[in-house]
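S.K.: What follows are several structures.
Bear in mind these aren't lab numbers, they're just calculated from the coordinates by the rules spelled out. Model, not experiment: these values are computed from the prediction. Cβ atoms are built from the backbone, for glycine too; each structure is taken alone.
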Structure P
Amino acid sequence: MLLFDDTPWVQNGVSYGDTAIQAMEDLMSLLERAPKTSHIADIEAIPVPTHDEYARQRFCSLLRRHAIQEFPAALEADFNERVAPALKAQGETLDNWRAVDKALRGENLYRFYSTLRYNAQEMCFLSVQDEVERALPEMIEVVRAAVDLNPAGGSLALSLDFEIPPYVTALDVHLTPGCFHTEYTADDVAQAAVISLGSRVFTAQQSHRSWGGVAKVVSRWIKHEYPDLQPKRMLDLGTTSGKNLLPYVEAFPGVEAHGIDVGAPLLRYGHALAEHAGVPLHFSQQNAEKTNFPDAHFDLIVSSFFFHEVPVWATRKILAECHRMLKPGGLIVHQELPAHDLVDVWENYFWNWDTRNNNEPSYTAFRDQDPIELCVKAGFDRENSFALILPDVGAYPDRSNAFAWEEPGRPRHGRGGWYVFGSRKAF
C-alpha cells in the first residue's frame with residue numbers, strides 16, 4: 001500500500017521511490033507503459049438525445065411508419081375503387097407498374113403520399129444529427145481506442161487513396177445527408193452514427209436492419225438447408241457497421257468473419273462496435289467489384305439490402321467476383337428486393353417508388369433482372385441457384401425452410417418473410 005509520509009515504498013524487493021508521492025508517479029509511468037487491454041466503450045451509447053430530440057424522433061418513427069404502411073394501403077384502395085375503374089372505362093390497360101405510376105402521377109392523394117413519405121424519410125436521419133454532433137469528439141476517441149487497444153483481435157484496413165464509386169458519390173442514397181462515405185474530420189464516424197441511429201428511428205426500433213435480423217433469418221435457413229456447410233471464413237458485402245455479421249458469428253462458432261464497404265466512417269464505427277462486443281470482425285475498405293482477397297478464400301458470402309443500390313453492370317461484376325472468391329461447395333446468399341416477375345402489379349409499383357423519389361436510381365433496373373440468370377452468367381450452375389422467400393424469425397419462429405411461391409398466404413417481402421437469391425458453387 002502507499003504510505004502518505006516519507007517512508008519509501010518497497011514491494012517484492014524493489015524500491016519505487018523515496019516518498020509516497022514519487023512512488024505514485026512511478027506507478028503511473030508503469031501503467032502508461034503497460035500493455036493496453038482496457039475495455040472499449042459502447043460507441044452507440046455515447047450520443048444521447050435531449051427530451052425534445054427524443055420526442056421528435058418518436059414522432060418521426062410514427063410518421064414514417066404511417067407513410068410506409070398505413071398510407072400505401074389507403075392509396076391502393078383509392079386506386080382500385082376510383083382511379084382504375086375510370087381509366088378502364090376509357091380503355092386503359094393497367095397490367096404493369098408503369099401504367100399504375102402514370103395513372104397516379106397527377107392524383108392529389110398520390111402527391112400528398114409522396115410528399116409525406118419523402119419528408120418522413122429525410123426527417124428520420126435529420127432527427128439524430130444534433131446528438132451525433134455533440135458526441136462526435138468522444139466517439140472519435142472510442143474509435144481511436146479500438147484501433148489502439150484492439151482487445152477482441154479484429155482488424156480495420158482503410159485506404160487513404162481509395163476511390164469511392166461514382167454511383168455512391170453522385171447523390172445521398174436513401175436521402176441520408178452525406179451518404180455513406182463523407183468525412184468532415186480525422187477519424188470521422190459521423191455518417192455511420194447518423195445511419196445507425198437514424199435507422200432505429202427509420203424502422204421504429206424494429207430489428208431487421210439495425211441489429212442483424214436478416215442475418216438471423218439467413219443463418220438459420222443455411223443450417224437447415226445446408227447442414228454440411230460449416231463455414232470457416234465468410235464475407236459480408238456492403239457491411240456498413242457490421243451488424244449483419246454478428247449473428248453469423250453466433251450461428252457458426254469459430255468462423256472468421258470479414259466485412260467490406262466503401263465508406264470509411266462506417267468501417268471505423270463497425271470496428272469499435274465489434275471490439276466493444278468482444279467479437280473479432282475484420283473490416284476493410286474495398287469495392288466489391290474487385291477485391292484483394294485470394295481465389296477460393298471464403299466458404300460463405302452474404303449481403304443484405306445491397307445490390308439494388310449499385311448499377312446492374314456493377315452487380316454482374318460483383319457476382320463474378322463472388323464466384324472467384326468462393327471455395328468449391330461454398331455458398332452465396334444475398335437478401336434483396338424481389339424481382340418484378342415474382343410479385344403483383346401493385347407491389348411492383350410500391351417498391352419502384354424509391355427509384356425516382358429515394359435517391360436509389362438502380363432500384364428498378366436491378367428488379368428487372370432474373371436473379372438466377374445473374375448467378376448463372378457469373379459462373380454458377382443454374383440447378384444450384386435459387387430465389388426464395390424465407391420466413392422471418394419473429395413471425396414464424398418454428399419454420400426454418402422457405403415458402404413455396406405458390407403457397408397460400410405466403411407473406412410479402414418485409415412482411416413476415418425476406419427475399420433472398422444465391423447459389424452454391426460446384427464442388
Structure Q
Amino acid sequence: MIKQLVASMLLASSSLSFAQQPTAPVPSATLPTPAPGQVVEQQPQAIPAAPQLAATGYILVDATTGAIVAEFNSSERLPPASLTKMMSSYLVVDEIEKGRISEDSLVNISVKAWKMGGSRMYVKEGTQVPVIDLLRGVIIQSGNDATVALAEYVSGNEDAFVDLMNQTAARMGMTNTHFENSSGWPAEGHLTTAKDLAVLARAIINDHPTHYPLHAEKHFTYNNIRQPNRNTLLFRDDAVDGLKTGHTDEAGYCLVASAKRDNTRFIAVVMGTANERARAAETEKLLAYGFRYFQTTPLYQAGQQVGTSRVWAGQADEVSLAIPKDIVLTLPKGREQSLQAKMHINEVIKAPIAVGQELGNLTVELDGQLLVNTPIVAVQAIEEAGFFARLLDNLKLFFRNLFS
C-alpha cells in the first residue's frame with residue numbers, strides 16, 4: 001500500500017508541467033527606498049494651490065515625466081499664432097537628424113515666402129538661403145517668410161507640409177490640434193490647446209536634444225538685420241532656454257517656455273494674455289511655482305537589479321531580478337523619503353526562464369497612493385534541469401503545497 005502511494009505521488013509530480021505555472025503574486029519585503037538613508041515617515045505637507053494667471057488657458061508640465069503640475073482650460077481649443085512654428089521647426093529638425101536634408105542645403109526663396117507679412121526674417125525672392133539660417137529665422141525671429149520657405153523645401157509646397165504637420169500631431173497624441181498653415185497665420189479652424197503644445201514641446205526637447213539649444217539663442221542677424229529672440233525670459237532667467245512666442249489679435253500674447261534647474265525641467269504653456277509684459281510675467285509665476293514645490297526624482301535605472309528569487313527545476317537555483325526601464329517621478333519636494341517600494345514576486349518560478357521574462361512587479365506608493373506599478377524581469381536565462389533534478393524539485397513543491 002505504501003509503495004503504491006509513493007508511486008502515485010511520483011507519477012503526479014512528474015506529470016506536472018515543467019513550464020512556469022501561473023501564480024498569484026505575493027508581497028515580499030519592502031525594498032530600500034530610492035534615496036539613500038533610512039525611511040522616515042513624514043506627515044503629508046500641504047502644497048499651496050497653483051497661482052491663477054491672467055490668461056485664457058495654461059499648463060505646467062514636467063518635461064521628463066509628463067506629469068501635469070498645474071493647469072487651467074488646458075484642453076480648450078485656441079488659436080496658437082506663431083506657436084505653430086514649433087511643429088514646423090520640429091519637422092525640419094527631424095529631416096536634418098534623419099539625414100534627409102542638410103543644415104547646409106540651399107533653399108530657393110519663392111515669391112510666396114518673400115511676400116509673407118507679419119514677423120519676418122527678410123529673405124529675398126530668388127535667393128538661396130541655407131537651411132540652418134532659415135531654421136534660426138523661424139525659431140529666433142519667428143519669421144513667417146522663413147517658415148514658408150522651409151515648408152516648401154521639405155514637402156514641395158506648403159499644403160503638403162501642413163498635411164505632414166497634422167499627421168505628426170496625430171501621432172504625438174495632440175488630439176485637439178489642427179493646422180491650416182505652417183506659420184500660424186490666422187485661419188479658420190487653425191486651433192490647438194495648451195496641453196497639446198506641452199506634448200509638442202516635450203517632443204522638441206526630448207527627441208532633438210542636439211538642435212534644442214537653438215531655442216536659447218538670444219539674437220540672430222540675417223541680411224544685416226539683427227533681431228532679438230521674442231522670448232524675453234531668455235534675457236531675465238538663466239534657467240530658461242526656450243521655446244517660442246506667439247501673437248495675433250485673435251490669439252492674444254502666448255508663450256511656451258522651458259526652464260531647467262538642477263535635475264528638474266518644466267514646460268509652461270501660457271495662452272491668451274493681454275500683452276508682452278503679461279505673457280512673460282504670468283509664465284514666470286507658473287515656473288516659479290513648479291520649482292518651488294516640485295522636483296523630478298529618479299527612482300530606478302533600466303536594468304537595475306533589485307534582488308534574486310528561488311528557481312525550481314532549473315540548472316540554476318536563483319535568478320536575478322531587475323527593473324526593465326527607467327522609473328522617474330515628479331514629487332512634492334522633500335517627500336522622496338516617504339515613498340514605499342515593494343516587490344511582488346511570483347510564488348513559484350520554474351525553469352525554463354527567458355531573459356526579460358516577467359516574474360513579478362514592483363509598486364511604489366506615497367501616502368497610500370499608487371504611483372508606480374512596473375514589471376520585474378529576469379536578468380539571465382535559466383534552462384531546465386535534468387530529469388531527476390526536475391523530479392526532485394517537483395516532489396519538494398508537491399509536499400510544500402500539501403502542507404502549506
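S.K.: Which structure, out of P, Q, was distance in nm of label points 7 Å out along Cα→Cβ at positions 227 and 267 derived from, given a value of 3.9?
M.R.: Derived from P, not from the others.
S.K.: Going by mean count of other Cβ atoms within 10 Å over residues 219-226, which of structures P, Q comes out largest?
M.R.: Structure P gives the largest value of mean count of other Cβ atoms within 10 Å over residues 219-226 among P, Q.
S.K.: Can you rank P, Q by relative contact order in percent (Cα under 8 Å, 6 or more apart) and just name the one with the largest value?
M.R.: Q
S.K.: Using mean count of other Cβ atoms within 10 Å over residues 131-138, single out the structure from P, Q with the greatest value.
M.R.: Of structures P, Q, the maximum of mean count of other Cβ atoms within 10 Å over residues 131-138 occurs in Q.
S.K.: Given 0.60 as the derived value for FRET efficiency 1/(1 + (r/R0)^6) of positions 203 and 323 (r between Cβ atoms, R0 = 35 Å, to 0.05), which of the supplied structures P, Q does it correspond to?
M.R.: That value comes from structure P.
S.K.: For which of P, Q does Kirkwood radius over Cα pairs in Å, for residues 251-354 alone, calculated from the coordinates, equal 15.7?
M.R.: Only structure P yields this read-out.
S.K.: Consider the structures P, Q: one of them gives -13000 for helix-only ellipticity at 222 nm (-39500 (n - 2.57) for each DSSP H run of 4 or more, over all residues; to 500) as calculated from the coordinates. Say which.
M.R.: Checking each candidate, the match is P.
S.K.: Right, next: Assign the value -0.89, -1.03, calculated as log10 I(q)/I(0) by the Debye sum over Cα atoms at q = 0.11, 0.12 Å⁻¹, to the correct structure from P, Q.
M.R.: Attributed to the structure labelled P.
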